[in-house]
Structure P
Amino acid sequence: MTHFQLSVNGRQEQVSADDPEMPLLYALRNDLSLHGPRFGCGLGQCGACTVIIDGEAARSCITPISSVGEGKITTLEGLGTPEHPSPVQAAFIEEQAVQCGYCINGMIMQATAFLSKTKNPTEGEIREALASNLCRCGTHVRIVRAVQRAAREI
């Protein structure tokens, strides 16, 4: 059993794992009860499990827990609260960008990382930034509008 010290949403957390290659997603959901990141494809292709590590969007289903080191992990729960959502979360609410909701964690996390580096993005830049996040419900138009709104608010 190996013990890992993780910085998650501004708090130090200790997680134990039998296998150092265990996906970070399992530690976040099963050990820390954080349910923003979701298991989707398990291959890093759908984006449902996206978290931010040191400012970069990362697929937690394919990120071994041993690779995180001292990186600062932010999950959906670390962006804001129901009373005080982050600008991106608030924009998704205002634009009603959620249908089934399964992809929204990944969309919000990817958009948050993108907007932290790109001010005043074009629609094309937003679409490109979110292209690797899959939404089967087809709310892409509302998701793009939400990111545009968030970009104006930030």
Structure Q
Amino acid sequence: MERKKPEPKKKILFVCTGNTCRSPMAEAALRRELRKKKISGFVVASAGIAVEKGSVLSPNSAQALAEAGIPINKTFKPRQLTEKMLREAYVVICMTEAQTARLNCKNATSFYAIAGKEIPDPYGQGIDVYRATLRAIREVIPLIVRTWCTG
């Protein structure tokens, strides 16, 4: 009897500028939602268009996620977006329309296209701005799940 190879998991990729604030929060929030709803078959990742060498997850992003009870991978490191990541992604979700346009990728969309609002960069601002950013991302997560993660 021949064993069937498991279906490859579909990759959902969030993209922002530096992969230190918005896209890691979106990655963690979607991963948690999929786990909560017991939806499998997906890999959630994030990357940045202009990642600075040696950068780390923003402490305010980590704090906002922790306060919301959303786990983040302890070994998270910002990753530079590559052509390979774009090719392998089922869908690429950018924080802004400008990022989507810059990618020129057929499977890319934005928070604006999905929900009519962009996710502004909180980089360098206070914790309250990061909390608001996470709230804005989380408001759109159910729509992302309905659109790409359920049959």
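Since every read-out is calculated from the coordinates, none of them should be taken as a lab result. These figures come from a predicted structure and were not determined experimentally. Cβ atoms are built from the backbone, for glycine too; each structure is taken alone.
Name the one structure among P, Q that relative contact order in percent (Cα under 8 Å, 6 or more apart) of 24 was derived from.
P
From P, Q, which structure was distance in nm of label points 7 Å out along Cα→Cβ at positions 89 and 105 = 0.3 calculated on?
Checking each candidate, the match is Q.
For which of P, Q does distance in nm of label points 7 Å out along Cα→Cβ at positions 41 and 57, calculated from the coordinates, equal 2.8?
Q
Consider the structures P, Q: one of them gives -11500 for helix-only ellipticity at 222 nm (-39500 (n - 2.57) for each DSSP H run of 4 or more, over all residues; to 500) as calculated from the coordinates. Say which.
Q
Where does the value 24.2 come from, among P, Q, when mean count of other Cβ atoms within 10 Å over residues 25-32 is the thing being computed?
The read-out was computed on structure Q.
When volume of the Cα convex hull per residue in Å³, for residues 33-112 alone is calculated, the result is 98; to which of the structures P, Q does this value belong?
The read-out comes from structure P.
If you work out distance in nm of label points 7 Å out along Cα→Cβ at positions 65 and 137 for P, Q, which one comes out largest?
P
Taking mean count of other Cβ atoms within 10 Å over residues 73-80 for each of P, Q, which is largest?
For this comparison of mean count of other Cβ atoms within 10 Å over residues 73-80, the top structure is P.
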